[in-house]
Structure 1
Amino acid sequence: MWAVRRYLRRQVRKRPPLPLAGLDPNKAQRVLLINSTALGDLLFSTPAIRALKETYPHWRLDLLVNPRYAALAQHNPHLERLIPFPGRSWGLLSLMAKLKRDPYDLAIILHGNDPEATLVAWAAGNRYLIGSGGSPLSFAYSAGVERKDPFQHAIERRLDFVRLLGADTPDKRMQLFLPSRELIRAEVLTIRHFGDNPSLLVALHPFGSGRYKWWPLESYAALGNHLHETYGAAILIISGPGDRKEAEALAARLAGPVLVTGGRPLLEVAAFLKHCRLFVGNDSGPLHLALALGVPGIALLGADHPRRIGPYAVEWGAFLYRKEDFCPQEHCLNQKCPDNKCLQAITVAEVAALIRTWWEPGFKGKR
């Protein structure tokens, strides 16, 4: 990082950023948005993207995005073009060179890892750049957005970036746009596997980016069997290629009909979720996928705080959180947590009770 900081300081001395007050939104045309991190981070940014387009419909919004999740932004009508983010590779230098040849009027880092995100934004922006005030490279920004509330939700955090430009929206829901072909394909596969019009399909996502975020698999098995016995539910296990063994072992412990998504493409997984009546899962991308699609979701949270990453601006969303009973850290990122007691303390009975009191009345009313 220190070498990049020295390099960027030299470049900034030659071409310092301009104060944001000098930007005329009516004359600006091309804006680069950067969201180069995880799936949930991308969805958290969609209200801010919508706010920009609603406020400045003449702006062309291009998005620099993690190529693993680009398909989820492919059909967003507010975006003109997607640019794959190469990460820490030689492709980063090539991308910076291309952006310098045809700079944008403005670059906004909605969420990205430094130093790469700031380097790309600096190369792309025509001396107007918005980023996080907490970045060690914020000297390259026209304006840095400080985090005044450590528990501010990630959606509001991203909206603060565009509020500097006078953009905002009363609709703070995440958005995900699915093509009809994916929805039809998921419906066909669902009927093929579970039969015509299964009465209730519930998605479980027992996995995540680190095991310190996992609710115990045996608890998911008990919950899945409870859902089948109580509601006649069929279970959709959301899993990736790396979770195959655990997902198949979990499926073998379930009494009712079950389907494991495995390594299916993200758009297809999202289309499956759209057909679900309930989602229960850990702090992970699929949780936010379900909420963005309007699927009632229950988040089982441990490390991070629900005020920051829990269900927000959704019709049906709930969470269970016990970390404060076991850990004094406000924002735990201990990826080597030896026992994650905070998640183990959440019981199957608690989840079942939440489903019964919060979700069941609405489900029965929407049959």
Structure 2
Amino acid sequence: MEKHGGHNMKFEIPKKDLLSVVGKLVGITNEKTVHPILNGVLIDIADEQQVYLTATDLEISLRAKVEAQVSVSGGVVVPARKFLDVVKMLPGKTVSCRLVDNQLKVASGKTQYKIATWPAEDFPNVSIELPDSMIDVEVESLKRILSRTVCSVASDKDCFDNVLAGVYLHSPGIDGLRVVGCDGHRLSYDQIDDFPALQLLGEQEGIIVPKKGIRETLRLLENADQVSLGLLENRLCIQVPNALLSMQLLEGNYPQYEHVIPDHTTSIMVDVERQVLLGALRRMAVVTDQVHKSIRMTVCSDLLCLEAGTENPMTGTAREEIPASYTGEEFKMTYNINYVMETLQNMQTDNVRIHWVDKNHGGLFLEPDNHNYLTMIMPMNE
């Protein structure tokens, strides 16, 4: 392998491997930045068999390595989205990359592109290091607790409290890792039992991980068969084979969320088939008001009645009754239909159990045989 300080970098790499990695790196880049190089991916080659690719928005960084046939080592930064689009369009199974006159020639078969680049030395010197201690966790369990809570995290434009822009990781007891998401309208939590959360957190009560970091973690886990977690100062590190994701934690104190969850031991309780309810809600959504997105739910003896829409001729109305396990007085509640549908989609049981205390408290959506999961949705004004 030749060494030319990056000016003549050259390597060949399997297209599917390059696509997989660059597809994950694109999510890290920041297209709204005033620093164009943060839209780029650093390609760094130091040996004959591996290419390292790095992306960062200065708060979240991802570094991955891919096996390749390297002819000339070096480094360069290429626009991430453009690089991804180019690689997608190439016809062959192998991609050849060569740096010539500050342009990256990307070719396969008889197709060739030239992409403008930045010097590797202009790329931010971000620290992507492994903590001294990493804790293994089962991939599917981590995917489950993150995907079922990140939907309840506030978006940046709707966030009135910075800490609500992330998920809260803490230990609910001696063992176990609980993940909490809340946006002021709904709250979700799920947890992994028998996880040494205290070993991960050290002296901290909990940590707040930004929503984007969780989204990128889920993307990283799509094809992973192993994953480990660790903390390095104020950063959470997620390691999978051939990649390391590092993200800056949010600062602040997460609200005492347990205090807003009503005691449901004496509440109204309704059991209904999850897919039946979800199907009915999808039919109701056709006429739901696009501004308020409300669904009116009325429960009475062995029935759950759903109503949506208004008498406005531009929308129309819909009504459907579905079987429910309930005996008691009639009770009415109105919710954002999207919140309810998303909750049901995230559940993994045949039935859903709904608890209502009164019209001033959130409704609790539970899995009957799983006490680790809960979503609370606040009612809308009727």
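Laboratory data are not the source of any read-out in this text; all were calculated from the coordinates shown. Keep in mind that what you see is a predicted model, and the values were worked out from it rather than measured. Cβ atoms are built from the backbone, for glycine too; each structure is taken alone.
Remarks
- Which of 1, 2 leads on Cα Rg over 2.2 N^0.38 Å, for residues 134-213 alone, largest value: 1
- Among candidates 1, 2, the computation of helix-only ellipticity at 222 nm (-39500 (n - 2.57) for each DSSP H run of 4 or more, over all residues; to 500) that gave -5500 used structure 2.
- For FRET efficiency 1/(1 + (r/R0)^6) of positions 54 and 254 (r between Cβ atoms, R0 = 25 Å, to 0.05) computed as 0.05, the structure of 1, 2 it came from: 1
- When mean count of other Cβ atoms within 10 Å over residues 118-125 is computed for each of 1, 2, the largest belongs to: 1
- FRET efficiency 1/(1 + (r/R0)^6) of positions 46 and 318 (r between Cβ atoms, R0 = 35 Å, to 0.05) derived as 0.95 - corresponding label from 1, 2: 1
- When mean count of other Cβ atoms within 10 Å over residues 30-37 is worked out for each of 1, 2, structure 1 gives the greatest result.
- Which entry (1, 2) yields the derived value 1.00 for Rg/Rh (Cα atoms, Kirkwood Rh): 1
- Structure responsible for 0.10, with FRET efficiency 1/(1 + (r/R0)^6) of positions 70 and 350 (r between Cβ atoms, R0 = 35 Å, to 0.05) calculated and labels 1, 2 on offer: 2
- Which of 1, 2 leads on Cα Rg over 2.2 N^0.38 Å, for residues 78-293 alone, largest value: 2
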